[in-house]
Structure 1
Amino acid sequence: MHELRQAGFTLVELVMVIALAGLVAVMVSAVMSNPLQSFVDQSRRAELVDKASVALNRMARDVHLAVPNSLTVGSSQIQMLSIAAAGRYRANQPDGVGPRLDPPQCTQSVGDCSIEILSPITPASSNTAHWLIIYNTDISELNAAAAPSVISPKVFTWAAGSLSASLQGFRFKYASPQHRFYLASDVVGYRCAGAGMDAEGNGTGKLWRGISANLDGSSPVESLVVDSVSGCTFTYAPGTNTRSGLVTLRLTLSQNDEPITLLQQVHVDNAP
């Protein structure tokens, strides 16, 4: 009879294999963890930079579209009249007879006030009530449109090359040397709320964009622009003889104890 032999692993060999496999796994994880963590960190930074950049660019676009000398800036909020249309006007005749008056007046005895548009504007017509602004030289002049004023009540519409409104007893305060006018129907504002960081290093604040139909910016309809805000600062340097006004927008977003700060400066042309 032949002797039967059995082949297999001993307990010692099995323990050694398990130990070696564990050592290899630890070494592989140590080698791979740093690149993977770097990829995660880089992706997070790129996302934060993209979100902050989009928010700042949107704010800058609204600042560029602001009616001259309508910008108000606080440490964490900014507000402005947004231009809906602009063009050049012709001095008007309130009653359709007599000499043309500049600045325009709405002192006709009957009928609508009418001001002729000299240059094409976009959109070509609108049935929505707008404020009409002529030669606003200072933010303080944008008051409640008490005559005479640089801004009319919110009643003007336009079509067929003419501005019109059911308005009597009103006249504009100044004549524009370039016969330039602006039309606006909304006040646009931005505000930071709750800026800070929680225990995990995530930003707790939010940046909101509001649109108000009221001249003082009250009761705005707000939409979220960006979250994860840990800090934001808005400053404004008025224009001088050598440069235009300058708005500085600083926004900090934070996630997982990693902050990203972007700064953007916007020139403000306040020539009325």
Structure 2
Amino acid sequence: MNAENLPASYPILEAKGLTRTFGGLVAVNNVSFTVQKNEIFGLIGPNGAGKTTLFNTITGLIEPSSGQLFYQGEEISYRRSHRIAKAGIARTFQNIRLFGDLSALENVTIAQHVHTKSGLITGVLGLPPAPAEEIKTKQKGLELLDLVGLRDRAYAKAKNFAYGDQRRLEIARALALEPQVLLLDEPAAGMNPSEKHQLSEFIREIRDRFNLTVILIEHHVPLVMGLCDRIAVLNFGQLIALGNPTEVRTNPAVIEAYLGAE
């Protein structure tokens, strides 16, 4: 089922009893939730709560120890990460993972090859459809760089970008995968208050422009409360709260485990 055809009440992503252990450590413990199409869904909790492990499970970087994960009604619990990306789930990382010696444009165009038809031989020899696809991916890459405000630095090496610009470049690269679900791992880390406000507006913009569902991990509580439609709270790998910002903000378990320390 394509996300375009999903009923409004139908979850685009659903976790059922997801658990991930590392030896004797339970990093994610029997977590269940749904995410609706076009929702901005927040994931918060103390350091070590299991948030990034949950992201890694959703995107296929690690397999769940038990439980199930469904995307558009189809189980993807044990799919490889490249197949999940091609299906429409893209992400950024807590620790930026750009190709530092490549240009901004090259970082973005590389991501598009998951959707191209050219193989290694046709690409090297310049045989059809490689030339036409190269023009198309370059144009789309420039458009995405324009969207994140980096078009004028398209040919600059990624390693020479300031931290905030690298964050925006990583989002552009994720968008190049043409996702239906975009996972952002601490996108506001290292940003000042003005940049965080701009980021909130930008996330809303790309959600509306690309008809996206957005899931984000973020420690800046005011950003999450002001941006997200619903929020899930993890603590020691367990889901301790799930609801709208008001419900989460006033939840005694959340106040004790997380918000009370803010």
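Just so you know, all these numbers are worked out from the coordinates, no wet-lab data involved. As the structure is a computational prediction, the values presented were derived from the model and not from experiment. Cβ atoms are built from the backbone, for glycine too; each structure is taken alone.
Determine which structure produced the value 31.9, 138 for Rg and Dmax of the Cα atoms in Å, calculated from the coordinates; the candidates are 1, 2. Structure 1 accounts for this read-out.
Largest in Cα Rg over 2.2 N^0.38 Å, for residues 12-91 alone among the labelled structures 1, 2 is structure 1. If you work out FRET efficiency 1/(1 + (r/R0)^6) of positions 172 and 220 (r between Cβ atoms, R0 = 30 Å, to 0.05) for 1, 2, which one comes out largest? Sorting by FRET efficiency 1/(1 + (r/R0)^6) of positions 172 and 220 (r between Cβ atoms, R0 = 30 Å, to 0.05) in descending order puts 2 first. Say we calculate FRET efficiency 1/(1 + (r/R0)^6) of positions 20 and 100 (r between Cβ atoms, R0 = 41 Å, to 0.05) for every structure; which of 1, 2 gives the highest result? Sorting by FRET efficiency 1/(1 + (r/R0)^6) of positions 20 and 100 (r between Cβ atoms, R0 = 41 Å, to 0.05) in descending order puts 2 first. Determine which structure produced the value 18 for relative contact order in percent (Cα under 8 Å, 6 or more apart), calculated from the coordinates; the candidates are 1, 2. This figure was derived from 1. Source structure of the calculated read-out (distance in nm of label points 7 Å out along Cα→Cβ at positions 60 and 252, 4.4) within 1, 2: 2.
When helix-only ellipticity at 222 nm (-39500 (n - 2.57) for each DSSP H run of 4 or more, over all residues; to 500) is calculated, the result is -10500; to which of the structures 1, 2 does this value belong? Attributed to the structure labelled 2.
With respect to distance in nm of label points 7 Å out along Cα→Cβ at positions 196 and 228, the largest value across structures 1, 2 is given by 1.
Matching task: 3.2 is the computed value of distance in nm of label points 7 Å out along Cα→Cβ at positions 76 and 164. Pick the structure from 1, 2. Answer for the origin of the read-out: 2. Here Cα extents along the principal axes in Å, for residues 180-243 alone was calculated and came to 53, 35, 15; which of the structures 1, 2 was it taken from? Here the read-out was taken from 1.
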